[in-house]
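As structure tokens, here come the structures.
Laboratory data are not the source of any read-out in this text; all were calculated from the coordinates shown. Only a predicted model underlies this, so the values are computations on that prediction, with no experimental measurement involved. Cβ atoms are built from the backbone, for glycine too; each structure is taken alone.
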Structure I
Amino acid sequence: MFTDKTILVTGGTGSFGNTFVPMTLAKYNPKKIIVFSRDEMKQWDMAKKFEGDKRVRFFIGDVRDKERLYRALDGVDYVVHAAATKIVPTAEYNPFECVKTNINGAMNLIDACIDKGVKGVVALSTDKASSPINLYGATKLASDKLFVAGNSYSGAHETRFSVVRYGNVMGSRGSVIPFFLSIRDKGVLPITDERMTRFMISLEEGVELVWHAFEDMIGGEIYVKKIPSMKVTDLARVVAPEARQEVVGIRPGEKLHEQMISAEDAYYTYEYPDHFKILPTINGWATCEKRIKDGQKVPEGFVYSSDNNSEWMSDDELSAWIDRNHGKIGSI
């Protein structure tokens with residue numbers, strides 16, 4: 001669907017963008033991919049990887065700046081919204097800045113995409129938007145709601161919006177695997193809580209979920225990929241089997257377990273072979289056959305969280321993944 005089309009990725013120099021761009025270039029041969037972000041050094045570093053490829057363009061800008069978005073979106077067919085302030089403690093201590101990017105930025109992008117005639121937008125969400133307990137999660141829940149409602153807000157315009165939601169991205173910059181790898185030689189790994197669990201998804205799987213959303217969406221759906229869980233203590237043992245684990249307590253705003261579908265979401269959630277789909281509650285869209293397709297309604301009270309997951313990643317599977325990806329863990 002992206003062949004000979006123009007795609008813009010907000011926050012495109014992050015972990016997701018560094019994986020989405022080469023995968024999409026290889027699979028779809030788009031006319032152009034525009035990497036939109038505010039960090040000139042990250043753009044400089046990323047541009048070296050695509051030197052000579054005229055399909056990749058770089059555009060300095062911030063989603064807080066609506067006028068800049070209008071300029072960047074000229075001639076764009078599809079948008080992936082990956083820009084966010086997403087480190088949980090950072091959001092807790094800098095709440096105004098988190099709101100400006102995650103909520104005001106979403107509003108700016110929705111307005112600009114509608115006005116510029118963009119065909120489709122997929123926004124990246126997080127497990128923390130489900131039953132949020134921290135500011136980051138609360139802003140992403142607000143963002144999700146904005147993108148869902150954008151389908152109604154667009155009126156006679158044809159722009160359609162959907163959301164993808166997933167948990168801990170394995171090996172991404174700032175995540176737990178590269179952190180443990182960086183300090184394992186010290187002989188002690190800090191564990192926030194021995195009961196803590198996390199969903200495990202690769203960046204490649206995240207990209208494939210975004211592709212699927214663009215191909216499947218009518219507008220307003222939240223896509224949740226089925227992925228395995230792992231206990232943080234088991235993850236630490238695989239990364240550093242000789243290291244001692246020291247419990248240090250949960251950080252401000254941190255959850256014990258990740259949740260991607262709440263019991264309240266279950267009323268509007270349908271299951272598919274590889275994913276779930278939370279349908280929008282507005283305008284009667286939750287009963288729309290075009291959105292449901294061949295999905296099966298989940299049971300009342302269903303919750304999809306990392307501690308009650310039916311699929312768990314084994315030590316061998318994680319170890320094999322680390323061996324395959326060792327060279328790029330934490331680098332993007």
Structure II
Amino acid sequence: MFPSSSHRVTYSPAYTIVPTYECFNRCTYCNFRREPGKSPWMSLAGAERILRQLQNQNICEILILSGEVHPHSSRREAWFQRIYDLCALALTMGFLPHTNVGPLSFAEMEKLKRVNVSMGLMLEQLTPTLLNTVHRYAPSKLPQVRMQQLKWAGELQIPFTTGLLLGIGESLDDCWETLTAISNVHLRYGHIQEVILQPHSPGNQQSFDAPPFDPYQLPEVIAQARQILPADITIQIPPNLVQDAGWLLACLAAGARDLGGIGPKDEVNPDYPHIQEQALRDILQSGGWELVPRLPLYPQFDEWLGDELTASVRMWRQ
């Protein structure tokens with residue numbers, strides 16, 4: 001699954017399970033959320049039906065992606081338990097879970113580690129000026145709250161994915177500052193697998209009135225990120241948000257080496273369908289790149305897993 005090649009680009013064969021779209025944050029660029037109480041929670045029976053249909057489709061990663069229930073809500077415990085149970089179900093059915101559900105407590109992260117091979121949370125941008133604009137009504141987007149998650153993940157030895165959202169009002173210096181913060185926490189704990197560089201791409205639901213991030217600027221950002229980040233952190237870009245094939249190849253030339261989870265639907269950017277595997281393979285081959293699948297856990301982190309997770313990963317690595 002991991003052939004040796006300097007021109008290798010990876011992706012994760014994935015499917016996204018959404019426990020609920022409800023979210024107490026109101027980020028103005030969001031095209032995912034629903035009002036609290038307005039999005040039914042996915043049942044375990046419903047999830048099992050979906051997962052059973054995926055068992056013969058070479059899907060490895062199950063991404064558990066959820067809107068956030070307020071930490072002090074009376075429903076928080078039930079929401080978290082549903083997420084845990086969905087991960088455990090996916091694991092027992094032969095998949096490898098990866099969870100990204102917003103900020104969690106240390107105890108919640110510690111518990112989820114038992115049923116996830118990796119986890120993630122986007123930093124987006126650490127500049128506090130966004131708290132007066134796109135994050136004005138998003139309490140969990142406080143920079144110190146987001147950074148705390150990265151530190152806790154390191155303390156708990158959770159292989160972690162994070163990233164930046166580009167084009168939401170930050171400056172390039174803000175981007176370099178956020179990347180430097182990621183680099184520093186990784187140098188301490190060694191747990192960051194990937195950093196996603198995600199260009200803002202307007203959708204039908206958002207109220208944020210701003211143009212998309214210029215995809216032709218993305219190679220420059222990638223090249224600078226590659227200089228800032230340690231070499232063992234992979235830079236990931238979402239290919240459905242870089243729709244010009246030539247500039248997708250330019251992003252790879254600049255240092256991106258992963259295309260993220262590829263599945264039927266991009267839940268965060270539903271207006272931008274995923275480019276499917278064969279189409280991606282054709283684009284990459286035209287530029288001399290080889291597209292290969294990967295697990296949601298990079299091999300150097302296998303030793304961090306408990307026995308049950310180790311056995312599941314070993315089956316996929318055979």
Structure III
Amino acid sequence: MFDPIDIAITLGKILLVFMVIMTMAAYLVLAERKLLGYIQDRIGPNRVGPFGIWQPLADAIKLFTKEDFKPAGADKWLFYLAPAMAAIPAIMIFAVIPFGAPLTLFGRQVTMQVSDLNVGLLLFVAFSSIAVYGVALGGWASNSKYALLGSIRGLAQLISYEISMGLSLVPVVMLARSFQLSEIVGAQEGCWFIVYQPLAFIIFMISILAECKRVPFDIPEAEGEIVAGYHTEYSGMRFSLFFVGEYINIVVLGGLAATFFLGGWHGPFLPPVLWFFIKVLAVAFLFIWIRGTLPRMRYDQLMMFCWKVLTPLALLNILATAWFILLKG
């Protein structure tokens with residue numbers, strides 16, 4: 001039988017995760033605009049509320065009240081489905097990420113994650129693959145050459161860098177001997193995996209930067225060449241879903257970087273949940289810093305870097321890790 005308390009706890013965790021992710025995604029936009037303004041020696045948003053803290057709310061009102069436009073030749077249902085396909089899989093990935101130490105609540109131990117699956121890493125890989133369809137459908141259903149070119153670029157990029165990202169996580173699984181994210185975090189109690197696997201960490205960070213379509217890998221959205229890429233024909237609320245989906249991805253992939261390589265919620269003195277989100281924000285800050293510093297790569301350079309540099313290095317790292325484990329014991 002279903003326990004009402006267990007159901008209430010699970011629903012509470014789902015609501016908490018959703019609210020935290022959406023709030024962080026909204027304020028990451030503000031943080032990025034502020035930090036980019038500082039890097040470029042200009043003033044960021046400062047008009048709406050003290051220091052511009054209500055700017056995300058103003059942006060949300062503007063986007064949700066703008067006209068929702070659909071091109072005459074667009075595929076109606078796929079055009080409407082694509083923005084959801086870009087945002088929802090990223091939110092669902094967070095369900096398996098442990099964001100704090102287990103707590104005792106109502107006389108029972110409660111894990112600080114929505115679902116502690118024994119194949120959590122495989123679920124992450126599966127949902128990150130589903131997110132590709134948002135880019136594909138958005139470009140194809142818009143009936144626009146610019147949007148289609150952006151989606152083709154995005155598909156090639158995302159599929160390619162998913163391979164290097166997945167290969168970079170194989171040594172982590174080998175060291176933790178588990179696909180369960182809570183066990184991967186538990187295996188880092190004494191020493192974080194970034195110490196054992198610095199190369200895997202670098203490959204993973206570069207790959208998730210490309211998965212988020214961020215500078216210098218923002219080829220699918222190159223405004224100087226294809227207007228705005230796969231979401232050129234979107235406006236209002238549907239455009240905002242694509243936009244928010246990108247920042248949700250930053251939060252989620254930052255959480256995964258913390259989980260796989262930075263010890264998850266482990267850390268001294270501060271509460272475990274606070275440690276986890278400090279690491280997530282550190283990854284987000286790195287993404288913003290890179291955007292304000294590096295130029296965009298050419299498309300041929302982007303693909304060559306994945307297939308001729310990252311993927312071979314990831315494979316060599318797997319062999320080196322296997323050799324290390326064999327010698328150790």
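Numbers at a glance
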read-out	value
Ranking I, II, III by distance in nm of label points 7 Å out along Cα→Cβ at positions 117 and 165, the structure that comes out highest	I
Structure from which 53 was derived, percent of Cα pairs over 19 Å apart, for residues 125-244 alone, options I, II, III	III
Percent of Cα pairs over 37 Å apart from the coordinates reads 9; which among I, II, III	II
